[in-house]
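Every read-out reported here was derived from the displayed coordinates using simple, explicitly stated rules and does not represent laboratory data. A quick note: this is a predicted structure, and the numbers were derived from the prediction, not measured. Cβ atoms are built from the backbone, for glycine too; each structure is taken alone.
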Structure I
Amino acid sequence: MATVEVNISQSRVAVTWGDITGQSTDAIVNAANSSLMGGGGVDGAIHHAGGPAILEECKQIVARQGRLPTGKAVITGGGNLAARFVIHTVGPVWRGGNSGEPELLVSAYRESLRVAADNGLRSVSFPSISTGAFGYPVGDASKVAVNTVASFLREQDSSIKEVVFVLFDSATFEAYASALEEIADG
């Protein structure tokens with residue numbers, strides 16, 4: 001599957017199919033749970049590939065500030081990953097769409113980008129936040145993700161020059177590629 005990409009402001013936004021733990025962007029985003037202690041899916045894969053240093057930093061963050069609220073983000077080192085940093089964010093659990101899920105998903109992406117920009121990072125890779133165990137419909141989530149990243153890049157004069165959505169399966173890849181093509185034409 002080919003990578004789909006567009007330029008937004010002075011930044012490259014791409015959609016690719018693969019394993020986020022192998023990305024060499026400055027940071028990868030972890031679709032975490034509020035405990036930051038690892039789990040299944042992307043969260044478990046990142047903790048496994050990155051090694052114990054990531055979990056140790058997460059424990060320190062939780063000890064300092066408590067559980068991470070939905071829609072917020074924090075940064076740790078990347079441990080054994082190619083990426084230097086991991087930005088952990090908590091996406092919403094899908095409850096039918098009328099419980100603030102879209103706004104919380106927007107916040108998870110915006111806060112992750114803000115943390116990246118605040119740390120002077122130039123490139124960041126995202127998974128499809130909330131579409132696994134949290135049950136957010138992929139078609140809806142892809143539009144929220146792509147539109148949020150595009151509006152952040154248009155509004156903010158930040159260090160971020162590359163955003164990559166790294167998707168694990170073909171259906172999710174197709175949804176994100178379609179959402180990206182829509183904003184490219186718009």
Structure II
Amino acid sequence: MPVVINIGANLLFGAATVLAVRRSPALRESFLNWSLFFLIGFEALVFTPMATFLFRFYPQWSMLYWFDPQIFPALERWIGLMSAVFVLVNFGAVLLGYSVTRIGVLGDQTWLWSLPIGAATLLIAYFCVGYWDRLIFIGDYDAFWQGNAELIFTKFAGWFGILAYGAGIWLVLMARKKFAKRDPSLL
């Protein structure tokens with residue numbers, strides 16, 4: 001998925017994880033707890049490979065076709081570095097959403113835990129409305145501008161991104177269902 005959507009989704013994912021387990025004793029005791037490790041593990045095992053794959057093989061789509069490779073030919077040499085930076089930004093977004101929401105939940109400040117959710121929703125909505133065609137059509141720069149890019153549902157890359165988001169939603173719902181009022185145990 002495009003970088004800006006990933007950042008918004010990660011901000012939302014971090015916030016949703018805290019809200020799903022807000023009554024957990026471990027969440028209230030320490031910042032470093034099972035839900036944070038759960039979140040970081042998912043980010044590392046599912047979201048990072050998806051974002052890296054999509055940015056590596058579909059860089060123009062990942063950057064919403066903003067940069068013409070004929071005008072910016074050196075940009076292609078920086079794909080690896082930019083991918084690493086955006087992976088770190090994704091981790092930062094998920095930690096920011098988690099941290100701010102946790103502080104809001106612990107302090108019983110609705111406005112504070114609503115802040116990452118509102119910011120993520122506005123970011124995603126802005127790009128979905130303003131750049132909808134750049135989101136749903138995958139291809140390279142020339143294919144997109146010539147009208148030859150393919151619909152997101154017809155490409156593996158599109159399904160890969162959608163499934164990663166679906167897995168995140170499923171994970172939050174399962175955490176809420178199983179661990180809303182108690183912490184997981186190894187026994």
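Computed values, structure above
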item: Source structure (of I, II) for mean count of other Cβ atoms within 10 Å over residues 127-134, computed value 13.2; result: II
item: Label whose coordinates, when FRET efficiency 1/(1 + (r/R0)^6) of positions 63 and 111 (r between Cβ atoms, R0 = 25 Å, to 0.05) is calculated, return 0.75 (choices I, II); result: I
item: Source structure (of I, II) for helix-only ellipticity at 222 nm (-39500 (n - 2.57) for each DSSP H run of 4 or more, over all residues; to 500), computed value -22000; result: II
item: Entry that produces 39, 25, 15 once Cα extents along the principal axes in Å, for residues 47-102 alone is calculated, selected from I, II; result: I
item: When FRET efficiency 1/(1 + (r/R0)^6) of positions 15 and 71 (r between Cβ atoms, R0 = 25 Å, to 0.05) is computed for each of I, II, the largest belongs to; result: I
item: Label whose coordinates, when mean count of other Cβ atoms within 10 Å over residues 87-94 is calculated, return 18.8 (choices I, II); result: II
item: When relative contact order in percent (Cα under 8 Å, 6 or more apart) is computed for each of I, II, the largest belongs to; result: II
item: Comparison of I, II by Cα Rg over 2.2 N^0.38 Å - largest value held by; result: II
